[in-house]
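The following blocks contain the structures, represented as C-alpha cells.
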Structure P
Amino acid sequence: MRVAEYVSFDAVGLAELVAGGEVTSAELEAAAREATRVVNPRINAVVETWPADDGPIDGPVPGGTPLAGVPFLIKDIGVAMAGRRMELGSRLAAGNVAGADSALMQRFRRAGLVTFGRTATPEMAYSVTTEPVLYGATRNPWNLARSAGGSSGGSAAAVAAGVVPIAHATDAAGSLRIPAAYNGLFGLKPTRGRVSMGPDFDELYNGLAVHGSVSRTVRDSAALLDLIRGPEPGDPYFAQEPSRPYAEEVTRPPGSLRIGVLTQAWGGRRTTAPVADALSRTVRLLESLGHRVAEVKVDLGADWEEFVLANARLWTANLTASVDGLAAAFNRPVDSSTLEPVTLAGHHYGQRVSGAQFVNALAIRNRVARSLAGYFDTHDLLLTPTLPELPVPLGTYAEGAEALDGLGWIGRVFDRSPFTVAFNVAGTPAMSVPVTADAGTGLPIGMQFAAGYGLEGRLFRLAGQLEQASPWSSRTPEVWAGNHPGH
C-alpha cells in the first residue's frame, strides 16, 4: 500500500481492509514506517521505532477487533511495553527498559494494534509543550515554528502528519486535549477510573492523570476507548460501564442539549480574538443543530491562587517521588546533568511539601469536583475554548523559566492553559474538537466540551454530530505524509 493511499483511511477503515483481506497488516506497517521516514525528520515526533514485536497480523483476523492490524504508537511515558525503552523524555531515565507489559499495553495487544514505536514527551510529561533536552523539540506540522503542545505532543504531531491514524496519549492537566487542539485533532480525556493505570500505579498524580488517545476521526477514538476501558483488579476508582459501546454512540443523535459557554477562563487569562471568534462560530453551529446554548459563569470551588497552589503541591510531591525512585534505580544524581531546570525546581519544591499540605491539596480537589458536579446537575455540557490562544512559538515556555520555582512553573503552565485542568481535578470527561481554524493563519483551533462524571457517551454523540456538520479530517497540515510524490 502506498503512503498516499494509507493516509486516506482512518484506523477503523484500515482495520476493515485487513479484516476483508484487501491488505495485510504488514503492508500497513510498511506504509506507516515509510510515512515516519518521510515526515519525522521535519517534526521530530517519533523518538524510536522498533522491529515488528510479535510478528504482523496478516489477512483476516479470527475474532478480530475494530482496530486489528492498525499501526500504532505509544507515548514515551505511562505505558510499559516489555523489552522496550520508556525514558519519560528525561536524561534521568535514559536507557530504561520495561520488564513487563502494563495493563494498558496488554489491552493494546489484545486490540490487535501493531505498536512499532514511541512518541516524544516533555521531560516527565511536566509541560504542555514538547521540547525536552533528551530528544529535542517536536514541531507542529501546521507551522514548524510553533509548538505541537504537550505533553502528548509527539503523538499528536505524528497523527496530524499522517504517520498513524491514532496514537496513545495521556492527560493530567490537558496533556491530551492541548496537543489535539494545536494539531487539528480529536482528543477525548476519559473519566477518572475509565482506563486502568495498573499494575505499577493505583492512580497517577492522585487521579488527575488518565490514558486516552488522539485521532483524526471521532470513531477511531471511540473504538479504541471501547477496547481499553474497564478496571483491573485493585484499581482504586470505578467508572460505571456505559450502556452501549462508544463506537455506537458516535452515530446516535445527541438530542437538544443544554450547553453552557465559558468564554473567559478562570484565573484571568483573556481569550484572544481569533479564539473568541472561533468560539462564536461554534456557538452558532450548535444553535443551528438545535442545541440550547447560553453563556454561563462556573464556580470552580476555589479561588485561582488557591487552586494553583493545591495543584503545585500535588504535582511536585508526585514528581519528587518519581525522580527519587529513578535516581535510586539508575544510581544517577538529581541535578542539572540529569534534569531540566523546571523539573529540578519542581523536585526541590516537592521536597518541602508537608503531609498536611498534601492532604489539604486533596481537599481542594474534592471541593472542585463537588462544585463542577453541581454545574452538571443543571447543564448537559460545558463549552470552552480548549486554549485561549493559537499554538505558541517554540521556546515560549522556556523564556525565563530558569528563574521559576516549582509553584511558579505550575502557575505559568496553568495561566496559558487555564480551561483544561479543572476537569482533571474533578475527574470528569472532556474533549477537544477541531471544529474550526483561524482564518488568518490557517492554524487549527480546538473547542473543549466537558460533561459530568462517566458521561463520555454524551460527548461522543455530540462529537459525531459536529464531525458530520463541520468535517475536519480532510484538512491537512503543511507537513503531511500524503504530500510526497511517489509514496
Structure Q
Amino acid sequence: MPVAEKTNINILMVSLALQGHVNPMLNFAKRLVSKGVHVTIATTEEGRARMLKNTDQNLSDSGIRLEFFSDGLSIDFDRSDTKAVINSIRENGPKNLSNLIDNLKNQTFSCVIVNPFVPWAIDVAAKYHIPCAMLWIQASACYSIYYRYFKSTDVFPKLEDPNEKVHLPGLPTLEVRDLPSMILPSSPVQFKEVMAGLINGLDKVKWVLGASFCEIEEEIVKSLDSLTPIYNIGPLVSPSLLGEKETSNVSADMWNAEDSCIEWLNTKPNSSVIYISFGSLVVLSKKQMTNLATALKNSNNNFLWVVKPANNGGYASEDPAYELPKEFLEETEGRVLVVKWCAQTKVLQHPAVAGFISHCGWNSLLETLISGVPVIGYPSWSDQPTNAMLVENVFKNGVRIKVGEDGVGSVEEIERCVYEVVEGPNAAEFRKRALEIKESARKALQEGGSSSVNLNKFLGELTSKNDPSD
C-alpha cells in the first residue's frame, strides 16, 4: 500500500479505546494515509499505554497521530461497569474532546469521522463547523436494522418472543433472536440510548461510511439508498491480510500474542485445525466452556483455542469461566493448543486452519472473510447474533450454533456444527463459498472496485470542500 503524495486533507477520527472500536479506525487511517491524507486519531486515555507501547505519539513516519482525552473516569476505574462508563463519557466527552481540539490550534481539520459509539462527537464537530462523517464499524445489515427501528419502531413486533418473525427490506426473514441485542427489551437502557442518539443525529452527518463491502450485502445496501445511504469502503482489515506492508506498528491489542501458535500450526496438516476465539470482550460462562471443551474432546480434529486471562475487563456472563476442565488438556494432548492470545490475522491465513469458531464480532468476521475461512458462529450479544445469521443465511460460508434461552449451545449441537464445516456434506461448498468471498473482498478494494470507488468519491468531495480556489 504505497503512500501517495500528501494532500491538503486533514482528518480527525474519534473513538472509544476499545479494541473492536479502534482497530477499524486504525485500518481506515492506514488506507487514508496511503491516499496522502493526514490523520489524527483521538481516543480515550485508558488506551494510551496500550497503543503507545510500540511507538511514539507523533507517528511522523506513518502519517497517523494519536491524541487522547478523558472519559471523565480515573485510569484505574473498572470499566466493566458499562453503565458508569457510558454515563461519564456522555457527560464529559464533549467538553474534553473540545478542549483537545482547542489545544490542537495548529491543526485545521477537513472532517471529523466518528464511530457509532460516540454519537455526542457529532455535536462537537457541528460546534466547530467541521463536516462530519460516521464510520459504521458493524455490518450494513445492523445499520439497516437500527435505522429502521429508531426511525419507524412500529414496523417491528414487541421483540419479546425470540421466535417472532421480523420482515425488513433487503434482508431474509429474521427472528427476534437474530436482531442486535441493544434494541431488545432485555438490553440495558443505556445501550439503546446510545444507538438512538446516533441514528437521530444522522441529520448532522454528511457521509455514512461502512467497514463492510457491497458485494456481500448488496441487497441490504440498495434498500438504504432512499433513506440515509451507507457507502461501504471495506473490508477494513490489517494491510497484512491483503499481502501489503504495514505502514504503522501502532496497535490497539489488549494482550501480547503468543508466538507458539504459528509454530504449533506448522506441525499440523492442511485444513486440520479449528481455531476458537471469542474476541477481546466476551467471556464464556462455565457451562459454555464445559460444553465446548467436551465437544472438542469428542472430535477427531486439532484445535487452537484462545482462552483470555481473568482480568480481561470485558463483557462477561454472570458466572464467567477462565479455566478449562482439569482433565481436558490431558485427554486432548497433542490435538489442542490453548493460549491467552494470538496474532489472529496470521492464524487465519495459515493453511492448517479449516474453520473458525467465532463470537462473530464484525472485525473478526471481516478478517475471516478476507482470509477465506469457513465460520462456526457462536454469538453472544450486541451485533453478533445478526452477524451469525448473515454467515448462515446470506454469506453462506458457515453455520451457526443454535443455543437455548441461556445462550448455551449443547455438546451435541457444537459437535454437529464442527462436523458440518469440516467434513459434512456441505463442507466443500462452505470452503468454496469462503474462497469466493475472499476474492470479492480483494476486488472491492482494488482500483475500480466498489469500495475503492466509494472511498475516492468521499475524498473527492472533501478535496473540493477544502480547495481554497472554490
Structure R
Amino acid sequence: MDHTQAPVLDALRTYHERGETAFTPPGHKQARGADPQARAVLGDAVYHSDVLASGGLDDRRTRHEILTHAEELMADAVHADHTFFTTCGSSLSVKAAMLAVAGPHEKLVVGRDAHKSVVSGLILAGIEPVWVDPSWDPEQHLAHPPRAHAYEKALEAHPDARGVLVTSPTPYGTVAELSRIAEVAHARGLPVIVDEAWGAHLPFHPDLPSWAMDAGADVCVTSVHKMGSGLEQGSVFHLQGSLIDPMTLQSRSDLLGTTSPSVLIYAGMDAWRRQMVLRGKELMGDALKLAEDVRSAIDEIPGMRVLGEDALVGPELAAGFDPLPIVIDIHGLGTSGYRAADWLRERHHMDMHLADHRRLSAQLTHADSPATTGPLLDALRDLAEHAGELTADLPDMVVPTGSQMRMRQVGLPRDAYFGPKEAVAWEDAAGRISAEMITPYPPGIPAIVPGERLTDHVLRYLRTGLEGGMNLPDATDPELKQIYVVP
C-alpha cells in the first residue's frame, strides 16, 4: 500500500480548498463563532479541522471511505488483519475488546495489574474476572506482568473461561511473555486480548520488545497518544486470526463509542502512521540512543538508580522491558516520589510521568532530544542537592507485600457496584465487601475492585499513601475517611 498517503489529512485539505459552508454541527462554524479568547489560545487551525466525519469530511453516506482507507493503511503498517480507530481513548477500546470475547456472567482470565478501564469493562458487562496475580519484586515493591504459567494455572482451574486479557507493557515499561501466553490460550482455542496502551511504538524498531500482533495476540489495544504522536484520546485496536469476528468487534466498539468522533483525533492517528512507516526506524533509533545516554547520566546522580534489565527482568520478574520509560529509584534520597515530583513541577516546571512511594518516571519518545533531556538532567541533579529539604515530616507510608495487596473477589464487580451500599469508616471496613473502585493514579491500576473483601493491609496502604501524596481520584470520599461497602 502507498504509505505516503494520509487519507484523513488529504480529505481535510480538500474540504478547505473547496470552501465548504456547513449548516451542521459543530456550532462554532470553522471558528467564526468561537470565543475570541479561546481562538487566541487554541488557534484557528484547531477549529478549521473540527468538522463532521460524515456529512463534512466525507459525504453523508461515507461513500469515499476515507476513514476505512486510513484504517486499512494502519493495519498494513503493523501487519494486522483489521484495524479500527476510536476517539475515546484505549479506555473504550479495551472495553470493546472485552465485550467481543465475554458477556454477562461469563469468565475472563485477567492479570490483576489491569488498568481501571478493564475493571470498568467488567462492571459494565457483568463479566466474572478470574484474576491472575502479577509477579512481585519484594526489593522494589513493584508488580510485573504475570508469567505464562500463572495464566495456564488459571485456565486449568477455569476451563469455562472465554479468553485471556494481558497488560503489556505496564506503565513502568515492563513486558509480559506474550508469545508463551498466546500459546497457552490458543492451545485451548481461546483468544488473547493485549492492553498495549503504552506500546504504540513497539512495531517500528527491532530493538524494542516484540509487540502483541507479532507475539500472536488476537486483539491489541494501543493508545497512539501515549508513546506515539497522535492527539489525546487517539486509540486503535488491531485484530488478527479467526477467534474473534471482526464484525462483532466493530459492533461492540459502535455500542460504546461516540456518534460524534473527532476528525482532529483521526487526523493525528493517520499522520502518525505515515510518519512511523516512512521514518519510524530512524526516529525510534534516535530515541533509544538518547534514552541510553540519559539513563547513564542519571545513574551518576547521587541517591538515584535507574531501573534497567538487571533490576526488572528475570524468572520471577518481567520477561523484558522498554527502555524509553526511564524509571528512577530515588529511595537513596530519603524522600518519596510524590514529594520529588511536586518539587520538580514547582521549581523546574517539569512534569514527570509517574511518581510512587520511592520512584519517579520520565517518559521519553521520539519527540525528545538533548534540548528536553538536558533540562531534565539539570532538574534531577538539583533535586539530589536539595533532597534534604524533602525529608522533614515524611509520612510513614505502609507498602504491603504482593500477597498482602491481593484481596479475595467474592462477588461480581457489577453486582457490588450497582447494588445496595453503605458508607463505613475506613477503620471499620476490613472484612467488608467493597462497593466502589479505588485507584492510585497514575498508573491507574485499582487497589480495590468492587466485590473484593477488604483487608487492613490494603486499607492502610491507601490511607498512608493518601497522607504521603498519593492521588486517588475515583474514591467516593476524597479524604478516604469512609469507604462504600455492600450492606
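Out of P, Q, R, which one gives 39, 20, 18 for semi-axes √(5λ) of the Cα gyration tensor in Å, for residues 239-382 alone as computed from the coordinates? Going through each structure in turn, the value belongs to P. In this comparison of P, Q, R, the computed figure 69, 50, 47 for Cα extents along the principal axes in Å is attributed to Q.
For the structures shown (P, Q, R), distance in nm of label points 7 Å out along Cα→Cβ at positions 199 and 367 is largest in P.
Only the coordinates and a few stated rules stand behind these numbers; no lab work does. Here the structure is a predicted model, which is why all the values come from computation and not from measurement. Cβ atoms are built from the backbone, for glycine too; each structure is taken alone.
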